Structure P
Amino acid sequence: MLYNISNHPCADWDTAQMTAALELAGEIIDVEFPSVSPCAASIEIKELAQSYASKLAVDMVPGVDVAHVMGEMTFCYALVRALQQLGVRCFASTTTRQVSYNALGQKLSQFHFVMFREYPVD
């Protein structure tokens, strides 16, 4: 099982990302990414991540299930560390970005999935 812990439900993924996820884990489940206050102290982020990891660990099978973790960076860092300590492999999705500007000068960015990259283990 791949636990998609991000703000992007797998239903919105392109074919390449869906295929890569299914090859990695066989099945995908979306997990709601928490709302992370921009004013939260580092200790609050760590506690939130540890709480989140504990809740996920109830259903996850270390060494079998994997996590796709993308979102607010300090929370992701803390969550990945907590999940790795539980034996869960964690991945980020990599993309290329194509930037263009419309007639009004507004910047438009399109992202195209490339691969899942495993977070390094300390």
Structure Q
Amino acid sequence: MDKNKKLQKRRLRRRNHVRNRLRGTAEQPRLSVQRSLKHFGCQVIDDLTGKTLASASTRDKAVRGELKQGGNCDAAAAIGKMIAEKATAAGIKTVRLDRGHSKYHGRVKAFADAAREAGLSF
């Protein structure tokens, strides 16, 4: 098996392991994190209805001008503050963090710390 296929298979297994333990409800929706080399994004999702309640990304026009680069810890922290503001405006105070296949360090940790400081709890 090719090395890239092995890595992809391992990443999918890790993501499924994390996501199978979490299901978002209306009271406590799932905060899903998407991380790439150039960008960082997140969504607050109610899995029972299948609706996205709030979202934020480094691709948004409001953030694009402020950040020099979208794939670093500073950008992740800015997105964490933004999603916390949007979620509290939508009446959401507690969420369940879905880190996907990413480990909880670096950008994901900076994002979570900024979201906690801005008022979200998980």
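Since every read-out is calculated from the coordinates, none of them should be taken as a lab result. Source: prediction; values computed, not measured. Cβ atoms are built from the backbone, for glycine too; each structure is taken alone.
A few notes on this one:
- At a computed 1.8 (distance in nm of label points 7 Å out along Cα→Cβ at positions 38 and 110), which of P, Q: Q
- Test item: Rg and Dmax of the Cα atoms in Å calculated as 14.5, 48, pick one of P, Q: Q
- Parent structure of the calculated result 36, 18, 18, given that Cα extents along the principal axes in Å, for residues 46-93 alone is the read-out and P, Q the choices: Q
- Which of P, Q yields 14.0 [mean count of other Cβ atoms within 10 Å over residues 6-13, calculated]: P
- When helix-only ellipticity at 222 nm (-39500 (n - 2.57) for each DSSP H run of 4 or more, over all residues; to 500) is computed across structures P, Q, the figure -10500 traces back to P.
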